[in-house]
Each structure stands twice: as structure tokens, then as C-alpha cells.
1. Comparing mean count of other Cβ atoms within 10 Å over residues 5-12 across structures I, II, which is largest?
2. A value of 4.4 was computed for distance in nm of label points 7 Å out along Cα→Cβ at positions 13 and 45; which of I, II is the source structure?
3. For distance in nm of label points 7 Å out along Cα→Cβ at positions 21 and 37, the calculated result is 2.8, so let me know which of I, II that is.
4. Taking mean projected area of the Cα convex hull in nm², for residues 53-92 alone as the criterion, which structure among I, II has the greatest value?
5. Taking 24 as the value of relative contact order in percent (Cα under 8 Å, 6 or more apart) derived from one of the structures shown (I, II), identify that structure.
6. Quick one: helix-only ellipticity at 222 nm (-39500 (n - 2.57) for each DSSP H run of 4 or more, over all residues; to 500) came out at -11500 when computed from one of I, II, so which one is it?
7. For which of the structures I, II does the calculation of mean count of other Cβ atoms within 10 Å over residues 101-108 return 9.9?
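Nothing in this text is a laboratory measurement; each read-out follows from the coordinates by a stated rule. Model, not experiment: these values are computed from the prediction. Cβ atoms are built from the backbone, for glycine too; each structure is taken alone.
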Structure I
Amino acid sequence: MRNIVIASHDRLAQGLADTLRFVTGYDSAHVLCAYVDPAEDDLAERVAGLMASLDPEGETFVFTDMLGGSVTQRFFPYMGERVHLICGMNLPLVLEVALAGPEPFSPERVDELVAGARDAIVYVNDLEADSLDEDE
């Protein structure tokens, strides 16, 4: 089983999870929105609880918003062979992982996914209008 965790400052993670569900029907992502409720201010405790709730035998992808940010830092202790921490999340990257088959990802494949996510970030002004395809 593959676990997907989407974590961010404020509500970005919830928005990405909502969009993932809208586009694909995938509704199994675990969401952590940090610093929204002052009553939930112990981020390390929330991350620990979330990680403890996941299937330890499954592969886990944790997507976060900012490298060096507190949300990403709280997931550092959990990185490992079965836990992939990816910062700078975007929808194409999360879609790729969510829709992949059940086979575990190799480190090389994770690197390819990250490279593909970078390629999905485009300054559209530099593209010629006739080279753009309509998706919807």
C-alpha cells in the first residue's frame, strides 16, 4: 500500500488534496495543514501522530511546500527507504504518485518524478500561443 501525505503551512495542502480528489477521485491522501488552529500548535507532535497512523510496511510519499520550512523539517526524522520526502509539491507530481501502480518506487524513479515536476513549471508567456493545446 502507498501512503500519500500532503503537508503545508496554512491550507495549501488541503487545496491540493481537494484538487487531487476532484481530478482523479483519489481520496486517500492524508492532509496536514500547519498553523491554522492555535490549539494544534505542536507541529512535531502532529507529524509524529500522523506518521504513526500510517502502514509501516507501505511506501509513504510526503509532499511539503517549502524547503527549509518548519513543516518539511518536522518530517526529516521519518525519511528512509520506505518514506520519500519531497518538497516543492505540485499537482502533476502528486497525480503521478497517486495514480501509479502498487510497485514501490526506486530512488531513481523518484528522481525522475521530481525532474518531471520541475518540467511542469513553465513560464507560459515564453510559449507561442499556437503551441498550447486546450485540455478542457
Structure II
Amino acid sequence: MSLLEWKPEYSVGIASMDDEHQEMIAMINAVYGQLGEAASSEDIEAGLEAIFSTISGHFALEERIMLDAGYDEYADHKEDHEELLDQIRDLMDEYVADPVRGAPILEERLSDWFAKHFATFDARLHGRLGPH
């Protein structure tokens, strides 16, 4: 069972960004699947580290594209990126500190930040930057 599904409205119209969004969804779904399968905490932690690394790189790409395009909401979007990375790190730290207590928190919140960011900040990017 998937936690997140790709939706056409998530598309920002830039293939490289959309591809990375889809990759991140797949990674989140994989960790969610591991939680349901009671995978080892080390495997889940490694999956979370991979998600964090991928998202960090994606945000850097997205920010560069927005800067190059003179995107008027760049500062707010970048600030949201920083807050999201802090939230992900906090989730990871909670899980590592106590996997039994952290697993349900991950299940509940793993997709929340991603879907919220798509529905707000990335939705405003949709079609505004054009194909690159």
C-alpha cells in the first residue's frame, strides 16, 4: 500500500523537478512499506537518510531554477524548504532515539509535509516557470 500517489497537479512543468518529485514519493512509499513490514530500524534509518539527502539535493536544484527564472516567491519557498528539512531531521531523530515510539509518528507525518508543500508552494510554481 502506498502512502503517497503522484497527481498531475503536483507537476511544476519542469521535467527534472517533476522526476525528482516522483522519485521522492517512491522513496517515502518504500520507507512506509518497511514500517508496515517491521523492517529493521537500521534499514528504516538508512531509508530516511536517503530521503533526506535526495530532498536536500532536490531543494537546491529547485532553488537554483527559481533564482535563474527570477521567481517572485523565491524567498518564501526557500524558507519553507528549510523548515521542511528541519521537520524531516526531527522525524528522523525521533525515530532513531526510540524506533518503537517513532514508527507511528513516521507513519502519521511522513507524507504530511510533502503533500502540504506540493499543495501550497509547488502548486504556485505549476506552469509559472515553463519548460526547461
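1. Ranking I, II on mean count of other Cβ atoms within 10 Å over residues 5-12, first place is I.
2. II
3. II
4. I
5. Only one of I, II returns 24 for relative contact order in percent (Cα under 8 Å, 6 or more apart), namely I.
6. Source structure for this number: I.
7. Value 9.9 for mean count of other Cβ atoms within 10 Å over residues 101-108 corresponds to I out of I, II.
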